[in-house]
Every structure is written in structure tokens, then in C-alpha cells.
Structure 1
Amino acid sequence: MKIAPSPPSRLYRQTGRAQAAEETARQILDAFSDCMRSRWFDEVTLEEVADRAGVNVRTVIRRFGGREGLLEAFVDAFIPSVAIDRGTPPGDVAAAIDRLADIYEVWGDSVIRNLAQEPRHPALKRLLDLGRERHRSITAATYAPWLDRLAPAERMRTLDALVAATDVYIWKLARRDMQRSRNEAAGIMRMLVDAVLERASPRLSGENSSS
């Protein structure tokens, strides 16, 4: 027995409902993201998320199951966008630190809050682990002209130092705790990076003189 295909009007309504549902979900996640940008997770309520998204709380619960479900969905949606464009030419220290300072100005406070909440909310660990991985890989690419000429053990130690010198906690210490300006905070990171690279330079000179 052949099943008659659905009339075009029915398919259109089904497609329209699916698109509307996806748009509602996006609005809810955008509202939750706005809350997470400025507040602790424990302070974010379903009522506020629903109000920002223009829906009722039942819609939020039906779609995401509650705050933990919202957090999981937020991480799933945010992970693809974590690869914020930090691309600068390898070896261009000034451009790399300038770009990183810009990113920390936008996301630094949110990242610091998420790091503090990580032990209590496992969903955040996926996001933060990816951030750590990307920070290390981008740092390795940025400083490859120095790193790639070092012996493996020394390369790892130098990369560790560069990752630490440009970590978000350095930005937080300078910008929030010391209340330095954006440019002063970038300058502090530059001083730390220059010190690491200067320490690596004699080893490179030693390699050149012995070759």
C-alpha cells in the first residue's frame, strides 16, 4: 500500500514550526549567554532567562529541562565559536599580544568566573579545557620561530612559560587587581614574553655557534 505524500501546505507548516522552535531555542540560549557574561551561574534564574528571551519559564524547561540543561546546551553551542580569531603572523609578538589583550577585554571576566565555577559545574570543564588547548596551540604557533629551534625538553619548558605569561590570570591580575589600563596590562604581558624569549635566545645562539 502506497502512502500518499504529505500535501505541500502540511510540509510548509511543519517546516515553519520547526524553524520557529529553533529560533525560540536560539533566543533562549542568547539570553542565557547574556546572563553568563555578567553573572555567576548560581545567580542566573530561569525567570530572567525567559524574560530576556520573550518566552515563559515552561518553554525554557520544556526545551532544556532546567538550568543545568541550559548550561550544557550553551556549552555545545559556544564551543564551535571558541576559536576566536587570534591569528597573527608567527613571530609578530606585538600583534599577538595586542590581539590577545582585545580578546581578554571582551571575555576575560567571564572566563575568570567560569574557572572559579569549574569544580561545581562539569559542563563548564569541556568549554574551559578547549580554551586551554586552543591557548596552548595558538601560543605554540605564534612563537614557533623561537620554539621550533629548541631541543624538545627546552621547547616544552619555554612553551609552558609563554602560555603562563599570556594567561588570562595575568590579565586579571593587571587589569582588575592592580587596576592598570588595557595597554598597561598588555605591556606587562609583553615584558614577561620578552623575558622568556630572551632566556631562550642564548640557547639558540649556542646552537648556531656549535653548528
Structure 2
Amino acid sequence: MTVLDEVSRQAALLRTLRRELMVYKFGIDELMTKLRILSEEFDFANQHDPIEHLASRVKSPEAILDKLARKGLEPGIESIKEHIEDIAGIRVVCPFVPDVYLVAEMLGRQDDVEIVKTKDYITAPKPNGYRSLHLIVRIPVFLSDRVERVKVEIQMRTVGMDFWAAVEHKLFYKYVGTAPADFADELRAAAETAADLDARMTALHQRLQSGQS
């Protein structure tokens, strides 16, 4: 295959991938609607909104192909569908730790939401201190000529966990390779501080709730 042929093949793959990514966007739209409904309904019924805010994103075609290359996989739509589970992503930020599990439970009770995989980094944090509940879910997207079941990664965490993750990401990419020797230890300590704050704020919230009942 000549260089020109390879460039043409890559361009065709990118065009096809951009069409496919539209379906993943629709999957995000479906889940975001469900989450907003759960948020408003639970707030109305219980005077407490378990969702602080929501964010979403779809990976770019270039980022997807780069991830395939890092995994040593051949570029192609079927390979992408099989091996890349975080093409579509939603971040759910909750006020308190119990809210994270509550929202996950409510979402799992939806008839058309299939929870494919769960990774609980709150109960068992990553070595660097990262905490979050990760769900891979599959949801149907009804198109004009077919139904596609797409995977969406949902990361669920508290405000404190989200702050730590956002700042850690910025620090890691800015200072990678040049960070002080104790940098990793300081990050883990900061994560422990955030977890302690989460526990204290949850305890205060539960005291208020018990006083109102």
C-alpha cells in the first residue's frame, strides 16, 4: 500500500467514525435526560437533589484512533465498538457519597439501561488516591432505520472527589517528569483530606435529615 493509499484509507475511516460518533452522542442525550428526570423527581419527593451537576463528552475521532494504536489494535469500526468503552462519557457530580450510590441504583433500575461493568474506586481508591464510581452502561438509541445499543461510561463522584481529580489532572500533565519527589505522596494525602471532608459533610447531612424526621 502506498503512502497515498494509506492517507486515503485513514480519511475514509475518519469520515465513517464521525458518523458513528453521532450515535454515541444520542446515547449521551438519552442518559442525560434520564439523569435530569431522576434529579428533579427525587428533589421534589425528598427535598434533596442527589445530583449537583452533570457534564458529558464524546471522544474525538483522532483520540479514539490514538487509543487503538496505544493498545496495538487495528483501526476499524468493529474494533472500536468492541475494545473502546469510553467513547461516550458522562460525569455525575453528587453532594454526598451516599448520593453516588443512590443515583447508580436508580439508574440501574431503568428497564432500558444495562449496567455492563462497575468499578468502585470509592471503596477501593486507585494508588494515586483517585476516587470515583465508574459504570459502563449500554443503552438503546432508536434511529430511523435501526436500533443501536451503545456503551457509555459514567463517572460518578462527589464535589470533593471532582475537585481533586480536576486539579490532579492539570498538575500531572503540567509537571509530568519534573514533579518533586514527594509529589505523589502529597496528592494521596490531599485525596485522603478530601475523603475525610466528604465523610464529615455526609455525617452533618445525615444529622440534619434525622432531626427533620
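Nothing in this text is a laboratory measurement; each read-out follows from the coordinates by a stated rule. Please read these numbers as outputs of a predicted model, since none were measured by experiment. Cβ atoms are built from the backbone, for glycine too; each structure is taken alone.
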Given structures 1, 2, which gives the highest value for mean projected area of the Cα convex hull in nm², for residues 29-76 alone? 2
Work out FRET efficiency 1/(1 + (r/R0)^6) of positions 125 and 165 (r between Cβ atoms, R0 = 25 Å, to 0.05) for each of structures 1, 2, then name the structure with the largest result. 2
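Taking -19500 as the value of helix-only ellipticity at 222 nm (-39500 (n - 2.57) for each DSSP H run of 4 or more, over all residues; to 500) derived from one of the structures shown (1, 2), identify that structure. Intermediate values should be presented prior to the final figure.
Numbers: 1: -24500; 2: -19500.
Going label by label, the one that fits is 2.
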